[in-house]
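Next up, some structures in structure tokens.
All of the numbers you see were taken from the coordinates with simple rules; none came from a lab. These numbers were taken from a predicted model, which means no experiment stands behind them. Cβ atoms are built from the backbone, for glycine too; each structure is taken alone.
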Structure P
Amino acid sequence: MTWKSLAPYGLLAAVAVAFDQWIKFLVETELFMHDQINVLPFLALYRTYNTGVAFSMFSSIGDKGLILLSLAVVAFVLYLAFRTGPGQILARVGFALIIGGAIGNLIDRTVYGHVIDYILFHTPVWSFAIFNLADAFITVGAGLVLLDEFFSWRRMKSAPPSSD
């Protein structure tokens with residue numbers, strides 16, 4: 001993979017970061033803390049802060065530890081992205097979304113000392129963890145990488161054996 005072939009994916013990651021940060025700015029300036037605004041019967045906006053990672057895990061390692069962990073994840077995902085082949089478009093898009101989401105949350109953690117979360121899926125008897133757009137980018141990106149791996153596996157499995 002060359003830097004030139006990475007440009008569209010770098011642009012996608014940058015757009016993901018910008019959109020995530022813009023939405024978080026709107027949430028911070030327009031949505032009261034812990035005030036639930038129902039958008040749909042199962043979806044609400046609910047501003048809160050997360051001092052850990054998913055489901056507040058690892059909050060005990062502190063901001064600096066989480067910043068280092070986030071940087072390590074971004075570096076590892078970049079390493080994986082560089083190893084993808086030109087035909088692995090889904091994986092490359094997935095890696096770009098993962099990197100964009102991770103950087104969006106890294107900016108929050110660096111600037112505020114926490115991540116701004118605001119999306120709440122719920123029913124009258126159950127609610128999912130509150131998350132943000134960056135988390136959604138990371139999740140969708142991981143799904144795309146897995147989907148690409150599955151398609152690659154299926155292609156290899158159905159390919160006729162080579163005669164050496």
Structure Q
Amino acid sequence: MTEPHALRNQLAAFDRKSPSVLTEAAATYGSGETYFGMLADLSADEDDAVSSGATWLIKHHAENGEALAPDQCVTLANHLDRITAWDAQLHICQSARLLPYPDKVTDRLLTFARPLLAHRRPFLRAWSLDLLCHLAERDPGITAEAEKVLALAEEDPAASVRARARNLRKARR
């Protein structure tokens with residue numbers, strides 16, 4: 001069983017650039033319900049390095065076929081208002097399609113994504129758009145909003161946002 005403070009201490013050493021500390025943490029603490037539950041809780045840590053590291057690991061594991069359980073996704077969604085590090089927010093947006101969020105947290109995900117659509121960082125704008133479009137695929141009530149935001153993103157000054165919008169538009173056809 002992993003002790004939360006030991007994992008937190010290792011994540012606190014993350015320089016928010018090189019993932020070597022994070023891959024070491026994953027190797028040390030492994031996977032499983034307790035580990036993923038701790039990552040969900042640590043995602044909202046006050047230390048940006050811990051928050052960023054925890055969300056990076058959630059994304060990393062999801063990309064490799066290991067994801068949080070739906071109840072852990074609910075825990076993560078309940079923490080979204082406290083995830084303030086831009087890179088942690090980015091990891092949440094990038095991993096949303098890979099995680100089994102239950103429908104009951106759609107409103108929390110929308111509340112999280114909407115302000116990020118105007119963030120100063122283009123990648124965060126691009127991936128929050130991806131999150132919004134993903135939610136629209138699951139909930140037809142969001143389709144009109146997603147279409148409007150997608151049209152605006154196609155005119156964004158940042159090439160990364162326009163490219164994500166084009167890719168999302170192609171996927172919707």
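When P(r) over Cα pairs in 10 Å bins from 0, in percent is computed for each of P, Q, the one that comes out at 11, 39, 33, 15, 2 is Q. Comparing FRET efficiency 1/(1 + (r/R0)^6) of positions 103 and 127 (r between Cβ atoms, R0 = 30 Å, to 0.05) across structures P, Q, which is largest? For this comparison of FRET efficiency 1/(1 + (r/R0)^6) of positions 103 and 127 (r between Cβ atoms, R0 = 30 Å, to 0.05), the top structure is Q. Have a look at P, Q and say which one yields 15 for relative contact order in percent (Cα under 8 Å, 6 or more apart), as calculated. Computing relative contact order in percent (Cα under 8 Å, 6 or more apart) on every structure in P, Q gives 15 only for Q. Consider the structures P, Q: one of them gives 73 for volume of the Cα convex hull per residue in Å³, for residues 15-70 alone as calculated from the coordinates. Say which. Answer for the origin of the read-out: Q.
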